[in-house]
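What follows is a set of structures for review.
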Structure P
């Protein structure tokens, strides 16, 4: 698998081996799935930056991945990039993955309510809409159950601690396992 995302995948602020892709790989292997996850998380990446580097990342893998775990959008919301621009970038990446016949699981992002409904509603709709359109797996909000919990978040209140990564992996790993074992 290729885990393609931002700092939430890269393991920002965590020790080596504590990133979300590392935690997911361990959980899948514990379930008897011999998963290898290549971590292509880059801290600070927006959806536009991800769009620019996706083809390069795919072309430099030793083989076509069985699945891409795609998680971008957090830096878009922090910078209040237009939801239409975020959507267009996500569509371009999903089109590229569809062209290569690579299944996808999206880990979605949500905008904080204080940005107002004119921003929040179209932004939050991106991931469920695209999951349905591309028949992709979906974990609707990557920080669900973690954000806002000081015991699970780093001091910046944006990035999970290792315990928070563990919580996310506990929820995402079964979805990945199901998608990996399902019909192709």
Structure Q
């Protein structure tokens, strides 16, 4: 399988990925991703070059967003002093479930972050999705804390504030990487 940068032509596929994942997660009893993601915000992240697609021939098997910017209000100033990259929207098509592709995407992200000069690969997960939290712990992430207040979107409680991190490292993820080399992080 190969990993490529997403293009605007991938927008509809990414939106359908999100919808598929929300349906599957709902069947597991979680309200994660129950609201549709704004297409314009997703397109902006694609155009920023932070969205990546895992492709199996002509099929899309998964996606991950990897950015040097943290979501506002989650990480402390001291934590942000350490060079870090942040994982968002990791999604694997249900057709490819059980093939360890999420793990390979996380290893790829950790490798990319390492080569950009990051010390940490960080993420925030849905605060009530304990199954997802367990997955990240099993992938070597350590829980830092859970942030419940300060949702910048509507002023209500934060729903995705379970913070975790793991050190970056070179990794043998077995993916053919067709993305441009990562830009070095600004320190």
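Readers should treat all values here as calculations from the given coordinates under stated rules, not as data from a laboratory. What you see is a predicted model, and the numbers here were worked out from it, not measured in a lab. Cβ atoms are built from the backbone, for glycine too; each structure is taken alone.
Kindly point out which one of P, Q the value 3.6 was derived from, the read-out being distance in nm of label points 7 Å out along Cα→Cβ at positions 49 and 97. Mind showing how you got there, number by number?
Numbers: P: 1.9; Q: 3.6.
The read-out comes from structure Q.
Computing Cα extents along the principal axes in Å, for residues 9-56 alone gives 36, 25, 13 for which of P, Q? Before the final figure, lay out the partial values.
Working: P: 36, 25, 13; Q: 33, 26, 15.
Attributed to the structure labelled P.
Assuming -9000 is helix-only ellipticity at 222 nm (-39500 (n - 2.57) for each DSSP H run of 4 or more, over all residues; to 500) as calculated from a single structure, say which of P, Q it is.
Details: P: -15000; Q: -9000.
Going label by label, the one that fits is Q.
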